[in-house]
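Each reported figure results from applying straightforward, stated rules to the coordinates on display, with no laboratory input. Small disclaimer: the values here were computed from a predicted structure and weren't measured. Cβ atoms are built from the backbone, for glycine too; each structure is taken alone.
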Structure 1
Amino acid sequence: MNIIFDLDGTLIDSSESILSALSMALEEYAIKLNQPLTTQLIGPPLNELLKILIPESEQAKISDITEAFKQKYDTYGYKESRVFEQIDDMLSTLMSAGHSLYILTNKRLKPTEKIIDYLNWERYFRAVYALDGVSGMKNKAQLINYVISHHDMDKRNTIYIGDTEADMRAATTNAIDFLMVMWGYDSDPNAEYDKAETPQALLELINIRANQC
């Protein structure tokens, strides 16, 4: 089975490191935000997030703030990402079972690759994809479509796993199965699709689907 994972909120918790680096970058330019910085904001690409947070009168500074954030996060912030409990064991089990694992994220490719290297996760994943790593990609739905085509995946044997409604929409747009993890940033307990409360529960749901293929 082809198993494509979101990264932030699904495999790792990088909320504190992202919010810390972003807060410091905003302080450099004395920006007053439209709303507080919270973990629920994590998910969209950085440029989109800043357009939400920053008053229109200050949006000319977005490029400078983005560069300040990148300098802080890419230098040391990425190392503060925390792996959710039982995730390493789950990935090892899935790899040993012969599944093909991928990462597909809105996070920029540079810090994504740094995190994968820092965690020694190269052994788990066949490939890692980020929105800015493939030319012309505007959203996750397009990137999923690219990955499916690039690896000649059978959609009936492919699943995307994430923690947000946006992840679900990206999967359903491409007519592939979706599982939501409930330990993420914006998981919806009332959503009408299969949900996993723990990595062990996620393994069980994946096994059910693998046996149906």
Structure 2
Amino acid sequence: TDTLRHEVAEHIKKSIEEGKIKPGDRLPTEREMAEQFGVSRTVVRDAVKTLTGLGLLEVKHGVGIFVTTPDSKFIARQLSGLVSNENDTIINLFEVRMLLETAAAGWAAERHSEEDLQLLRENVQSHEALIKTNDINSLGEQDRKFHVLVAKSTRNPVIIRLMKSILDLLEVSNRKTLTIKGRAQQSVEEHKDIFHAIEKKDVEEAQQAMKKHLSSVMDSLKLID
């Protein structure tokens, strides 16, 4: 039965990944899928439960089974399980972020649009204007927005979702770093360097600027750890 459940789940999952069934689409009923796959309704029900647990399907009772759109909050919940062990720390997650976002900065330099540049430029200006207010929440929001905009400039939806998820998990820690004297101003200056490298379409410089920025943020994290 486990083998059949796995086969049915994999078949549906593959159809979703290949775009044969899309987010928002309604699947056939349990009875119809049981006939389609030549299995019992129990097998279909268990396969649906598996895919619901993965965030790929949503069961609306009395309405039907639907394909979901994975969002950053769901991915964040999945990732949170990876950093909940005693031996794991925020620093471990931050190292993953460094790996992902350094590459993302390079892709942003290659793939950005003029609209992306304008949004990044406005973000840096707004962020800098907030420094004098010392409003940690607003500074944190602008900081997060900058990194999301860099991710969006990659034109890669997977990177965008992953970055949003990682930023959600690191939000509290990141805001704590902004209470360190001079950290907010330093972040703005480092964001400027990243922006200018992306604007120049200099892949290597964008990667180095992002790596330098995240390394300094990690140093700040260690101070508050």
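Taking mean projected area of the Cα convex hull in nm², for residues 45-116 alone as the criterion, the top structure among 1, 2 is 2, with the largest value. Here relative contact order in percent (Cα under 8 Å, 6 or more apart) was derived from just one of the structures 1, 2, and that gives 25; the source is 1. Looking across 1, 2, the calculation of helix-only ellipticity at 222 nm (-39500 (n - 2.57) for each DSSP H run of 4 or more, over all residues; to 500) that yields -13000 traces back to 1. Ranked by distance in nm of label points 7 Å out along Cα→Cβ at positions 109 and 141, structures 1, 2 are topped by 2, which has the highest value.
Given a value of 1.0 for distance in nm of label points 7 Å out along Cα→Cβ at positions 125 and 149, calculated from one of 1, 2, which structure does it belong to? Matching structure: 2. A value of 17.3, 55 was derived for Rg and Dmax of the Cα atoms in Å; which structure in 1, 2 was it taken from? Computed on structure 1.
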